[in-house]
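Derivation of every value follows stated rules applied to the coordinates shown; laboratory data play no part. Being a predicted model, the structure only gives us computed values, none of them experimental. Cβ atoms are built from the backbone, for glycine too; each structure is taken alone.
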Structure 1
Amino acid sequence: MVKYVLNQRFLRNEVILFMIRFIAAILFIVIFLIISIPIQLVLLIIQKFNPYAVKIVSLKLVSFAFNVVMLICGIKTTVIGEENVPKDRSVLYVGNHRSYFDIVVTYPRVPRPTGYISKDVIKKIPILGYWMVFLDCLFLDRSDIRKGLEMVLAAIDKVKNGISMCIFPEGTRNSTDAPMLDFHKGSFKIAQKSGCPIVPMVINHSRDIFENHVPFIKPTHVVIEYCKPVVISELDKEDQKNIDGYVKKIIEDTYIKNEKLPL
C-alpha cells in the first residue's frame, strides 16, 4: 500500500513537472517573439543595405531561441554524420517528420542560412511569420497547384543563390507506427532543377517530446543523423527517375537502425 501511494505521488509530481515545462516553453516563446519586434524593425532597415547580414543575424537569434526551448524542455541530442553536411554550398535537406519539434532540434545545426518549407497557415501567425520570412522559409498552399509550383520555383531560386532549403516530403507529421509515410515526388524538383546535393536527415524519438503525451512535454533524447549527400546526376537513370524512393529508403533504413541505439 505504501509503495502504491509513493508511486502515485511520483507519477503526479512527474505530470506536474511535464506541465511546467510546457508552460515555461510557451512563455519563453511568447516573450521572445514580443521582445523581437523591435529587432525585426531594425533588421528590416539593415536588409535594404546588407541582406546577407540579416540572414546571418536571424540564423543566430532563432538558433539561440530554439536552444533555449530545448533546454527548458529537457531535450538532449545525439548528432551523427554532421561532417556529411557541405559547408561551402547550399543543399536540400530531406527529412522524416514526426513532431512539431523536428524544426526546433534541427535548425540550430544548420551551418549556413537555411529556409524550411512549411504549411502556409504558419505564415499567418503574428511575428513568427515575419521571422520565417527573414529565415528564407517558404510556405506551401496545398489547395492551389499554381501556388505550389511558384513555391518550388522560389525554392530553386534560393538554392541557386546560396540558401539551403529543408523539406519534409511526407507532407505532414507521421502519426502512424510505420517508420515514415510515402514521399511526394515533387519535393525533389528543388534538387533536380538546381543541381544541389540532397542531404538525407533522419530524426528519431522527437515524437516522444510532445505528441505521444499531449499536452505534456517530456525530457527526451533525440537522435539526428545526416547521411552522405546524394547528387542526382551521379545516380543511374533508374534511381534518378525514382529519386523519391531512393532517398526514402536511405532515411527509412537509417531510422530503423537508430531506433535500436542505446541512449
Structure 2
Amino acid sequence: MLKLRSLVFSIGYNITSAIAGLVAVIIWPIFPYSWRWRIVTCWNRFVMFWIWLCCGVRFEIIGNKHADKFPCVIMAKHQSTWETMFLQYYFGPVSTILKKELFRIPFFGWGLASLRPIAIDRSSPMQALKEIKKIGLRRLQQGNNLMIFPEGTRTPVGQVGNYARSGADIAISAGVPVIAVAHNAGECWPHRQFLKYPGTIRVVISEPFNTEGKDRKELTEEIKNWIEGEIAKMPPARKDGVRVVAQSVGEAE
C-alpha cells in the first residue's frame, strides 16, 4: 500500500509540475511579479494537499512567520524537497538561493526561474559568493525575503552539514533580521527515495535574530545551534516512529 500511495503521489506531482511550469512561462510576460509568485506557488500549496491526500503526510507549525519583520533573511534546515515547496509560499514573496542546474529541469525549472531566485554557478565559488550578496541585497531592497539553506545541499536526517556564512553576511549588510526554520521533513519525504511515509512534519520558526553588532561567524553559529537544537528535541515525524538515517543512492525522488 505504501508503494501504491507513493506512486499515485509521484504521478500527480510530476503531471502538475509540468502544468505549473507551462503556466509560469505563459504568464511571465503578462503578469507583474506581485501576481506571478502568487499564481505559481498555488502549485506548492497543491503539493502540500496532494501529499496529505495520497501519503498521509501532514505538518504543524510552531511559531510565527513574523510578517511584520519582512523583508528578512530566512535560514532553514535542508533535508528534503518538502521544505522547498512549503517555505516558497509560506514566506513569499521570497527569492531562494539555489543551484543554477535546477533551471535546466523542464517545466519545474521554468517555474523556479519565474520567481526571482538567485542562481549559484558552482563552477566558480568565489564569483558565486559575490553575485549572491549583490543580488541578495537587491532582492531585499525590492521587498522580497531571501531564503538560503546554509548547509548548501540536502543533509540526511541525523546529520549536520557545514553552515555557510553568506546568509548571515547578507542580513548584516542589509540590516535586516534573520528568521531560522527547523523541521524534520526528511523523515517523511526522504531525499532520493521513492517512498513517502505517513506522519506529521514539525516546522519550528524562530523569533527574529537581531543582526546589529554581530559578525557573520557569530550569527551563523548562533543560528546553527538554534536549528540543530530544535531538531534534536523533535519527536519522530513518521507514524511508525522510525527515523530515516540513510539514503538509498540512485533511487528516484
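Assorted remarks:
- Distance in nm of label points 7 Å out along Cα→Cβ at positions 48 and 224 - highest-scoring structure of 1, 2: 1
- Of the structures 1, 2, the one that -16000 was derived from, the read-out being helix-only ellipticity at 222 nm (-39500 (n - 2.57) for each DSSP H run of 4 or more, over all residues; to 500): 1
- Highest-scoring label, criterion being FRET efficiency 1/(1 + (r/R0)^6) of positions 16 and 40 (r between Cβ atoms, R0 = 35 Å, to 0.05), among 1, 2: 2
- Structure (1, 2) behind the derived value 2.3 of distance in nm of label points 7 Å out along Cα→Cβ at positions 168 and 216: 1
- If Cα Rg over 2.2 N^0.38 Å is computed and equals 1.07, the structure in 1, 2: 1
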